[in-house]
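S.K.: What follows is a set of structures for review.
We did not get these values from a lab; they are worked out from the coordinates using the rules stated. Predicted model, so just to flag it, every value in this text is computed and none were measured. Cβ atoms are built from the backbone, for glycine too; each structure is taken alone.
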Structure I
Amino acid sequence: MTDNPARGIFYLCLGVLVFSLQDAIVKQVSGAYPLTQVVFVRSCIALPILWALVQRTQGWRAIFASPLAPLVLRASIMLGAYTAYYMAFPALPLADAVALYFTVPLFVTALAGPFLGERSGWRVWAAVLLGFVGVMVMLQPGSGLFEPAALLSLLSAALYGAAMLMARKFGTSLSAQVMAFFQNAVFLLGSGLAALLLHGLDLGPFTHPSVSFLVRPWVALALHDGLLMAVCGVVSAAGTVLLTNAYRVARASTVTPFEYTGILWAPLWGFLFFSEVPRATTVAGAAVIVVAGLLALRASRQ
């Protein structure tokens, strides 16, 4: 496996910034459009961009020469991760949804053994436990303020962590561009098939905003909203390549702490675009999660 820490850190920080803009856009349109339509439009725009990247770096034949099963499996896991992540947006403040997602390093640490054969000592597991104390501070179960959509952010973090470890495992034989292309293709097909299935089931309106975001029927795009979704396509193409490259060229334990740079952007976009002010429990819980993640990664390196 290659190991270029500086390049991996740069890719990851830039990818996190790029994707934070997409988060704000998806939250902006989540009240009027279904998630399947947003992902489908985004993926349509991203597809030719990613095809051009593969053609430029390896030639398009690399797509058909790559092993199909692991690429589709990883892309399917990522589709589940992003579906859960986006579903949380209509029901949670942006800072809350993103802060809970920052349990990713804890899941990466916990899953590194099964995926990569890395052993974890008691310090690692103590840090993971501390991280979930931070999660409990944010969720406040039993307080009457608990929002079930918060569990979607945690599910997304677990699936994303597994997919990134798969990127690291396959990094010696598969390029970031090919992995990103297959991921986008699965997003395109998956969102289209899900839309057809939900249309056939005709589940009707739901009161919970997360479920409504998933099952509501497609509607005609307003020009402004269509442009926003198109921007998501460009952002997703760039961000997917950057994040996949980060875990491909550097050790997971080296680059994962820099996922936390996203915690700088979510409250900023939430305040600027949605007038959201983070709660004290959000700030406190996020701080505990960040400390726990850094401790876990430091212990795993030792």
Structure II
Amino acid sequence: MIFDFLNYLINGALVGLLYALVAMGFVVIYRASKVFNMAQGELVVFGGFMVWWMIAQVGLPLSIGLPLAFAAAILFGLAIERIFFSRLAGESVFAMVMVTIGLLILIRGLILVLFGPAVRPFPIVFPLKPIIFGDILIPRSLLFGGLITIVVGFGLSWFFNRTRTGLRMTAVAEDHEVALSMGISVKRSIAFAWALGSALSTIGAVIYLSGKSLSFLASDIGLSALPVALLAGFESIAGVLLAGLIVGTIQGLVTAYVDPVVGGAVGSVFPFLIMLAILFIRPTGMFGWKIIQRV
């Protein structure tokens, strides 16, 4: 019994770190541009299809295909900023959100046109054989992904809090007009954020889909990561890691012990209930800035 509990606990925490990685895409874009990107899950799918196309279709080895896929995803993020958001600097948050909703529909349509609705086998990036400690089984993709998420999380936290570029991006998020008056390039900061958000989404796609099936429905990972971003408050990168552990652990335990009793998918809903409860008490999330405008 104790080993079953540890299995659910550890694997739930690792799934939560995967959510945290995807949620970092939300946070990075929001911190630099005050844009709540509703299409974050679609960026994950696009990055996944770039990896699949480079490796499975073109036939490139992982050492070449993965960097090229990341480059394609970054260029896609820059194109999104240039086409849709470069002219919206200084506009309301509501206008930005409406654009991301349209972007969500556009990316889904683009994926269907380019790759069709068929389910594709995703390349095996991480070994499929789990790591076994006695009666505890840990998928290698989730374990390596958790380690990558922690490194990326602390790296981004240092970047935003200690570097000039990161501080400029934070100033842009505070107020576009004030940032412009200080000589900060708002468009450049937002473009960098979209490029970084696309790269993070592609990392999430590799961890999430390695050895599994790929279709446009994989964008649901963005919805699953949303409670993590909201709990962290959309501003704290380090807070996203803790929020991911909380959401993933709760989801794993509820799925294991509550779902069999009630005969329903309570585990998939429970994180959103926790999210609403915490936001009801602290609307800025656990680690959010005190003054924040939300949609």
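S.K.: Given -23500 as the derived value for helix-only ellipticity at 222 nm (-39500 (n - 2.57) for each DSSP H run of 4 or more, over all residues; to 500), which of the supplied structures I, II does it correspond to?
M.R.: Going through each structure in turn, the value belongs to II.
S.K.: Identify which of structures I, II gives the largest calculated value of FRET efficiency 1/(1 + (r/R0)^6) of positions 14 and 94 (r between Cβ atoms, R0 = 41 Å, to 0.05).
M.R.: Checked I, II; max of FRET efficiency 1/(1 + (r/R0)^6) of positions 14 and 94 (r between Cβ atoms, R0 = 41 Å, to 0.05) sits with I.
S.K.: Here Cα extents along the principal axes in Å was calculated and came to 55, 54, 34; which of the structures I, II was it taken from?
M.R.: Derived from the structure labelled I.
S.K.: Comparing I, II, where is relative contact order in percent (Cα under 8 Å, 6 or more apart) highest?
M.R.: I
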